[in-house]
1. Of the structures I, II, report the one carrying the highest value of FRET efficiency 1/(1 + (r/R0)^6) of positions 216 and 320 (r between Cβ atoms, R0 = 35 Å, to 0.05).
2. Could you tell me which structure in I, II was used to calculate helix-only ellipticity at 222 nm (-39500 (n - 2.57) for each DSSP H run of 4 or more, over all residues; to 500) as -20000?
3. Matching task: 4.4 is the computed value of distance in nm of label points 7 Å out along Cα→Cβ at positions 80 and 328. Pick the structure from I, II.
4. If Rg/Rh (Cα atoms, Kirkwood Rh) computes to 0.97, which of I, II did it come from?
5. Of the structures labelled I, II, which one yields 15 when relative contact order in percent (Cα under 8 Å, 6 or more apart) is computed from its coordinates?
Structure I
């Protein structure tokens, strides 16, 4: 505890946050989680707590500045791997924070103090064929360390919580669900007429199950020569993307399905605002941020009847079984049934209020406070319920 002359208050505790996931210019799920959560934590962590963001490069500009009681420590590291295990761990031993937050799977094996880590999902274990061997090993190690070392673990859905507990039952009393928010802001949205296309938003890779929608698109074209609705894929390329892009270059899908690449969120908002719908066919999704982004633009959603998507979508979208016939029917309904579209839009307007980064940050901060105030290194989720 020290006296801060600038604020004329006591600073009681130091909070360390791994901010390395803010560095990529083309963010995806985990990077967006880190970015939006930290942005909201800036607004709610009181000035008597000192917060240090650790990263490999300066992230201050990405966060549009920091409060006076926050700082960014840049930890240079010349190698591609082991920044968390060596460089970050060394900095934590030097600074000895009262609490360290790791918003991704990669937790230092040896570090001092109380630790909070986020395990987003364990899809690498449920669908190992969708990951490279090195990635599976790395994710397995990170989750194992988090399960053993963390005073509390955060996850992003009840589905992920159940999956994690099935493999790490020791976390039963210290795992907490904090729902996420959208990455598209309402001020990005333009009220315009809808064009004749739909969107799949997210990384273009095998595990996103995009092939089943392509199969449905081919069948619709074969059954109806006048079928002209376009399908746009928006996202970075991942494992298995070559097979997907190969299908777009020739055959019946040529000029009907387009890959637009990764886009800034303002551009994503423009495409969603004009789309007839969003499709999310991935099996075993840990959450489904694209659902919330579509709802921000009043775009109806058809999502897989799998993973956390039913939990997020509820009654406010179409939930589609994992077969081509079901996706053909969903495409027809979402694109051409105006009455259903209006119903889904109204339902989504009510449901989207349940998901926000402000709420996510508030619940995360409650977990931080319980750990900081606890004499033990571990807490239980019943303590949070009683708070």
Structure II
């Protein structure tokens, strides 16, 4: 398990939450309504899922990186040389560009990355809306850094710096920034990236430096006459974070099952998102979609008291997630898996409640009873709250 990542998360999350509170307060003061309860909870829930998956499976990529560095790299750069750090930062940014670009242009990678784009809002909670399956695929794009002799410690640090940098551009409350919009990733540039408009689709992939978008012809500036429409084509239409991570895999699996030719069954996974075999498209046609005329924000109505209940329960789950990260090194694998499974089930049920589904109200009641019974029977919580300090 990636306990180092868990420690980084435990330090960063309070800062992120603090900045989100500031943005929410500003949003309320300006009455811009860039935040909606269900969307924000769903995005943060996806972040919790992603964190857990990274904790359990992040070692896969790290192991492959270390092995490549040890057995394949012709040399190693000195970690104590500042030139190594500058080179590593630029190299990471370059690798991220291609990870991000292929995450939009290859179906298998889009199935993972699409989670980040499912939100139909654009605010700081969107930054934490990360895929749970990225730990299985993203590492491939950084093996060139290992082959370039970049030490593991340098790779990890520049990766964290890049990740933290990419938090702040997820906002609509910061306008154009003049010449900076031509050179680095800014809120204006990233709004374009998250838009599904024809003009903006699949643009502005960089993490930090826009040189890669300019070099490879994928830069598009934000225009006053083209308002960004956020979300993905083929809406998720769900507040369930578990389903959010399975959504596009399921779409591809269905098309793969129905395809008659084996080469089409294989091609589905590596073709651009939305590609379908001719025989599948003919038998299972989908209506044409134009975001300018067909887009409708997903937000099913629910009673106010239900929204308050979900908000309170989600706040409790945020505390539980923080506790999970803290007790992680002190527990065995089975306990950690059970704790994470509890978080997954709880988040999925809250998502169903936000959709105002009666079945999920019954299941939520069962969850509360089971949770209370477990505490009463054992006299403790996962990892024991008193021992977590």
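1. Details: I: 1.00; II: 0.25.
Structure I comes out on top.
2. Values: I: -11500; II: -20000.
It was calculated from structure II.
3. Values: I: 4.4; II: 3.1.
Computed on structure I.
4. Numbers: I: 0.99; II: 0.97.
Derived from II, not from the others.
5. For relative contact order in percent (Cα under 8 Å, 6 or more apart), the value 15 is produced by structure I.
Any read-out appearing in this document is the output of simple, stated calculations on the displayed coordinates, not a laboratory observation. No experiment lies behind these values; they were computed from the predicted model shown. Cβ atoms are built from the backbone, for glycine too; each structure is taken alone.
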